[in-house]
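Multiple structures follow.
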Structure P
Amino acid sequence: MTAIVQLSCTISSLEPTSAVGLEIWLDDTQIYNTEHVSETVNFTHEFADTDGDRRLRFVMKNKTQDHTTIDEAGNILTDCRICITKLSFDEIELGTIFVDQAVYEHDFNGTADTVHDKFYGEMGCNGTVTLAFTTPIYLWILENM
């Protein structure tokens with residue numbers, strides 16, 4: 001019998017009236033999709049803990065220049081950002097493992113070249129946060145603590 005892993009996280013928007021969306025992908029399968037993160041979502045998904053290389057991706061979409069207010073001096077006054085917190089496998093919160101391992105790829109909503117940034121829990125640009133990991137999950141967690 002194959003073991004099952006429960007993936008969970010909390011998704012929220014710092015500007016819930018702005019229609020900015022989020023997709024979650026596990027490997028090549030979309031496991032969550034919304035066009036508007038309008039309220040906090042406690043997301044869970046179960047998957048088989050079979051041996052292999054895996055990839056979890058969070059894709060922010062639909063953000064436009066209208067979602068950011070900038071003053072005459074170029075300072076950002078308001079901005080829509082999506083927060084991904086409490087990422088856990090089988091109720092083991094990844095915390096710094098997520099920060100250390102995840103890569104946030106974006107192009108500043110089309111205003112610059114693509115960059116690969118660290119991810120600190122908030123997505124402010126359309127782009128993808130990718131966490132590569134391996135299963136069995138408990139071995140990967142132990143190796144990355």
Structure Q
Amino acid sequence: MPLESSCTEYIDKLLFVLPIVGYGWCRVDPSAPADQPGGAIDTPQPFHAKLLEFHYLDGKIAGGIGSVEESGHPLDKQWVAFCIRDRGMDMYDLTTNPGKYNVGIGKNRPTIKIDLDIPMPQWMRFEGPPIASGFGFIAESETRIKEKYDWLK
């Protein structure tokens with residue numbers, strides 16, 4: 001479920017990230033074998049992130065990288081990466097149809113390598129200290145997520 005190409009207008013702008021329980025959040029050691037899920041952690045509090053770049057699969061936006069910009073938040077100044085959760089044909093955007101994504105957060109800038117032979121969360125690659133990995137919604141604002149997914153809160 002990629003993002004519409006019009007979302008490129010949000011490069012260098014703040015987006016709202018709402019981490020949710022989904023299948024749980026965990027702390028993953030990037031140097032551990034890929035099949036090790038990591039230890040459970042609390043779901044991070046919501047935050048804003050500056051979108052820096054997108055990554056594409058078959059010409060459609062399938063992931064992105066940004067930096068957390070939320071003064072006073074424990075993750076402030078860390079890096080965030082996100083990628084699609086499945087390859088469905090529905091199109092998300094950042095306003096009227098915000099999407100849900102695999103999300104990774106770490107101290108070092110990640111890379112995204114789209115490889116259909118590995119699970120999608122492993123497309124986001126971080127080096128160094130353990131990262132937080134889980135599930136979340138991303139949109140222009142918290143209001144946009146609430147409008148679409150009023151059952152969340």
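For this structure, a couple of remarks:
- Read-out mean count of other Cβ atoms within 10 Å over residues 62-69, computed value 14.9, structure in P, Q: P
- semi-axes √(5λ) of the Cα gyration tensor in Å, for residues 30-85 alone derived as 21, 20, 9 - corresponding label from P, Q: Q
- Parent structure of the calculated result 1.10, given that Cα Rg over 2.2 N^0.38 Å is the read-out and P, Q the choices: P
- Per distance in nm of label points 7 Å out along Cα→Cβ at positions 22 and 134, the highest-valued of structures P, Q: P
- Looking across P, Q, the calculation of mean count of other Cβ atoms within 10 Å over residues 54-61 that yields 19.0 traces back to P.
- For 2.1 (distance in nm of label points 7 Å out along Cα→Cβ at positions 78 and 126, calculated) the corresponding structure among P, Q: P
Rule-based calculations on the coordinates, nothing more; no lab input. Here the structure is a predicted model, which is why all the values come from computation and not from measurement. Cβ atoms are built from the backbone, for glycine too; each structure is taken alone.
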